[in-house]
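Enquirer: Take a look at the structures listed below.
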Structure I
């Protein structure tokens, strides 16, 4: 029992330390945005690494998520006479409000978050970050700001692409494979996938992008212990980013729906 309490306490303290460290780093990053930005080439390179190179995994995830969601929804709605045409509404709303932003963020946490942590962690253990500080260069402005901007700005775009390819995949499965009426499928999708639903997913994506960048950079900056420490920090970064995305998604959903309900009533 004593060991269980000690392990639980250590986990709680590690979580509090992570939240505090990420918050401090976020404040320094925001302050860096109002100072001189890094060279355009540095930001462009990060956008290429985070945006362009993530397209294959994001589009693949979106396509097969939409297809399997359409198949499962059709199987359930087939039991109810005339409900098959509602498959498009379920697929569209589920993708743009929840599955699209969350799954895209999880994919980027695994791919981009791990890469950022490993890169910055290697720079930390090889004392390259210390060298930047010795030369009078702010490592947050030079290293974190470009990665933060790339994640923050590009994750919503990747999410919209995943939503679009997912709805296309759902349409092909429902209409071409299972014979759902195309006209009603499209009309139900258009009626239910509103601007509010799309903006809900986009707003979440902005927050998720900031979370992934901050957690990855924080873990990379605090890596220690050589190659083994960098590997451990990379693993912790991916796990922490994924868990934080899932937790924040719950509270963001409550907040957005609460604000929307208050405005329309």
Structure II
């Protein structure tokens, strides 16, 4: 794990342009996963950002592998001030979504923590874990990938593949961090309900018929929104209204 001082310096300078507090930038040439690298740091400031040019064993939700090809963006954000009741993966995916909009991306939010291109293919995924007195948000973005791994090429895409345009990773990181820090500040100041209300509106999920698979359990019904305190999906099913906290959602 060799650090790249040049990339660290440029991203640090870009982050200083933002009206939000941020921590230290750690930019490595290669790591197993940026989340593991974040948890391995003995001391770390709040809102520090860990980035890697190459991530060999990135992971997604429920232990699934996150495939990082050349051109992908792998990073993690460390929170030392956090509330375990807050669904940080949803907040971070909302930050990714808003950053893409700044660069002309035609993207959509998908519950719980995915960002899709307009064709329904996945372009970003987010997870959050809490250990060692810190929460680490792991963010994977298919940014400038010319090719995708065989395992996901039918269901995933990249900004470059869809637009033909290269997007400077550090500029995107600055904008993504700015959107996330804005959301975090708003959550700390005003509570999570207003942010979750914006997430629900921008996702367009209300009124859609969906199916959610969580291991051996499956739920189907009409989405009537999300719980604005927990981020749980609110479903109207033949058996009545229920809340779903986990699972992979599919549109019907």
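Throughout, read-outs are computed from the coordinates displayed, never taken from laboratory work. What you see is a predicted model, and the numbers here were worked out from it, not measured in a lab. Cβ atoms are built from the backbone, for glycine too; each structure is taken alone.
Enquirer: The value 15 for relative contact order in percent (Cα under 8 Å, 6 or more apart) was derived from one model only; which of I, II is it?
Expert: For relative contact order in percent (Cα under 8 Å, 6 or more apart), the value 15 is produced by structure II.
Enquirer: A further question on this structure: Suppose distance in nm of label points 7 Å out along Cα→Cβ at positions 158 and 206 works out to 1.9; of I, II, which structure was it derived from?
Expert: I
Enquirer: The value 3.6 for distance in nm of label points 7 Å out along Cα→Cβ at positions 46 and 142 was derived from one model only; which of I, II is it?
Expert: Going through each structure in turn, the value belongs to II.
Enquirer: A further question on this structure: To which of I, II does the computed value -9000 (helix-only ellipticity at 222 nm (-39500 (n - 2.57) for each DSSP H run of 4 or more, over all residues; to 500)) belong?
Expert: Clearly, the read-out refers to II.
Enquirer: Could you tell me which structure in I, II was used to calculate Rg and Dmax of the Cα atoms in Å as 21.3, 72?
Expert: For Rg and Dmax of the Cα atoms in Å, the value 21.3, 72 is produced by structure I.
Enquirer: Determine which structure produced the value 3.7 for distance in nm of label points 7 Å out along Cα→Cβ at positions 54 and 94, calculated from the coordinates; the candidates are I, II.
Expert: It must be structure II, since only it matches.
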